[in-house]
Structure 1
Amino acid sequence: MRRERVPTAVLLLAAIGAAFFIVPLLGLIVRSPWRDAVTALTAPETVEALKLSLFASLSATAAGLVLGVPLAWLYARVEFPGRNLLRALTTLPMVLPPVVGGIALLLAFGRRGLVGSWLNSTFGITLPFTTAGVVMAETFVAMPFLILTVEAGLRSMDRRYEEAARTLGASRWRVFTRVTLPLIGPSLFAGAVLCWARALGEFGATITFAGNFPGVTQTMPLAVYLLLETNHQAASYILSLVLLLVSLVVLVALRDRWLGSA
């Protein structure tokens with residue numbers, strides 16, 4: 001295969017574009033106080049934030065799987081009026097400013113919200129500024145990534161296998177669990193990982209809807225923000241590196257699906 005000659009202007013602009021992303025990351029790596037890494041990572045407040053981040057992000061991913069997979073199946077398989085509008089609304093958090101999403105959650109599920117007032121008066125359930133509120137905020141922001149990924153997998157799969165299973169007498173549920181899910185397994189896994197990574201890095205909707213209370217709602221991104229505000233730059237740099245490493249691992253693991261193989 002003949003190698004195409006790259007124009008000098010294109011090469012120069014591409015190099016500048018790549019540097020635009022790489023230099024800030026190098027700055028974080030080079031300027032981070034590596035000698036203080038163990039101390040920063042083993043600090044009680046860091047451990048608490050890490051535990052809460054893992055719990056909330058995994059819970060958000062589980063909620064995304066339970067609620068997002070049926071939505072993805074509906075979008076991929078069922079024609080109904082308003083489907084495109086509903087898809088747009090349920091994937092809007094991908095482009096919506098996270099703080100706006102947090103305000104929307106407050107107006108819906110706050111103590112005086114559309115649904116929150118009923119939950120509070122009827123069941124005594126309060127969601128804002130609780131750990132459950134963190135999970136809800138992360139699910140709201142992260143689930144669209146899973147929905148779109150799974151929908152794409154459902155649309156691209158060969159449906160003849162499902163039809164053959166139905167012909168042999170398998171029920172709809174058996175076809176879905178034994179045929180459909182295994183066939184879309186890679187898409188399901190990719191969507192779940194993207195959902196988890198987005199939930200792990202969520203900041204705006206979380207701090208708006210759930211606040212920033214250590215041990216209750218303070219996740220890793222919120223801990224980084226608090227450390228910067230209180231002039232603990234060294235610890236904030238180390239925690240930022242942890243989140244950077246997680247994001248990098250996710251991108252590398254999903255490079256064949258999202259970036260294409262080399």
Structure 2
Amino acid sequence: MNNPLPVDRFSPADAARRTWPQLIESMLDAVCLVEPEGLRIVAANSAAGALLGVAPAELIGRDMLGLSSTPEDDCFWAEAAEGIGGGIVSDSYVSRPGEAAVPVTRRVTRVEPAPGALLYVVTLHDRSAEVAAEHRADAARAELQATLESLSDGVMVLDLAGHISSFNRRFAHIWSVPEEMLLLRADDEIFDWVRLQMADPREYTLRLAELDADPLAEATDRLLLRPGGAIERVTVPQCSRGRAIGRVVTYRDLR
């Protein structure tokens with residue numbers, strides 16, 4: 001008589017819970033598997049432990065809300081509970097023992113690896129490096145703006161596409177640019193406003209085209225104005241590591 005095949009004493013749900021931890025361990029980002037009831041963590045990979053500052057095993061059984069640092073999390077999880085198949089994504093923060101909150105991009109997806117085994121797959125992408133880079137860029141922009149405002153001439157900084165990236169108040173004063181154009185950063189309207197103040201708008205436009213054709217061009221021009229008088233314009237390339245990344249235009253009022 002043949003021996004009966006061994007019966008797997010684990011339910012499909014239990015089998016899924018045993019299999020998924022192996023899968024999430026292969027992922028680069030921090031991943032936790034979370035039960036809908038009480039938002040308890042049932043599995044976490046090594047990246048999640050590193051992100052949250054504890055061993056992955058210590059995360060098991062913990063409340064996912066207890067690891068978050070924003071008051072919006074209740075609303076976020078309520079939305080996740082509504083069953084959005086494609087998952088929901090938001091920027092948030094998670095807590096790390098003894099340290100400042102860590103910025104993350106969080107994605108929650110509902111999965112049912114076996115009947116009756118609904119889980120949330122919570123992926124946490126560490127945004128610390130991006131946020132630090134953004135802060136450095138903000139500080140650099142603030143320093144540049146302070147430098148521009150300290151100059152007695154009007155200055156406008158353009159990128160390679162010809163968009164205005166910075167300007168000082170002296171530039172706006174020389175050309176009497178309306179405040180609403182400045183607030184909206186309406187590049188085309190500002191350029192048209194300046195062009196229409198020229199004694200010869202066509203010649204002015206042709207000269208700009210010549211300068212735009214050569215990102216490394218340097219030039220000094222005397223701009224004759226329709227009401228009378230002139231403004232001196234000095235154009236130099238803005239370079240980084242030997243490559244042109246834009247143009248700096250300085251205006252001196254000769255009226």
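Coordinate-derived values only; no laboratory data. What you are looking at is a predicted structure, and each value in this text was computed from that prediction instead of being measured. Cβ atoms are built from the backbone, for glycine too; each structure is taken alone.
Numbers below:
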{"quantity": "For 2.0 (distance in nm of label points 7 Å out along Cα→Cβ at positions 230 and 246, calculated) the corresponding structure among 1, 2", "calculated": "1"}
{"quantity": "Highest-scoring label, criterion being FRET efficiency 1/(1 + (r/R0)^6) of positions 38 and 78 (r between Cβ atoms, R0 = 35 Å, to 0.05), among 1, 2", "calculated": "2"}
{"quantity": "Test item: distance in nm of label points 7 Å out along Cα→Cβ at positions 46 and 142 calculated as 2.2, pick one of 1, 2", "calculated": "1"}
{"quantity": "FRET efficiency 1/(1 + (r/R0)^6) of positions 30 and 222 (r between Cβ atoms, R0 = 41 Å, to 0.05) derived as 0.10 - corresponding label from 1, 2", "calculated": "2"}
{"quantity": "For Cα extents along the principal axes in Å computed as 71, 65, 31, the structure of 1, 2 it came from", "calculated": "1"}
{"quantity": "Identity of the structure behind -10500 (criterion: helix-only ellipticity at 222 nm (-39500 (n - 2.57) for each DSSP H run of 4 or more, over all residues; to 500), calculated), options 1, 2", "calculated": "2"}
{"quantity": "Origin of the derived value 29 (relative contact order in percent (Cα under 8 Å, 6 or more apart); candidates 1, 2)", "calculated": "1"}
{"quantity": "Which of 1, 2 yields 16.4 [mean count of other Cβ atoms within 10 Å over residues 150-157, calculated]", "calculated": "2"}
{"quantity": "Among 1, 2, which structure scores highest (criterion: mean count of other Cβ atoms within 10 Å over residues 134-141)", "calculated": "1"}
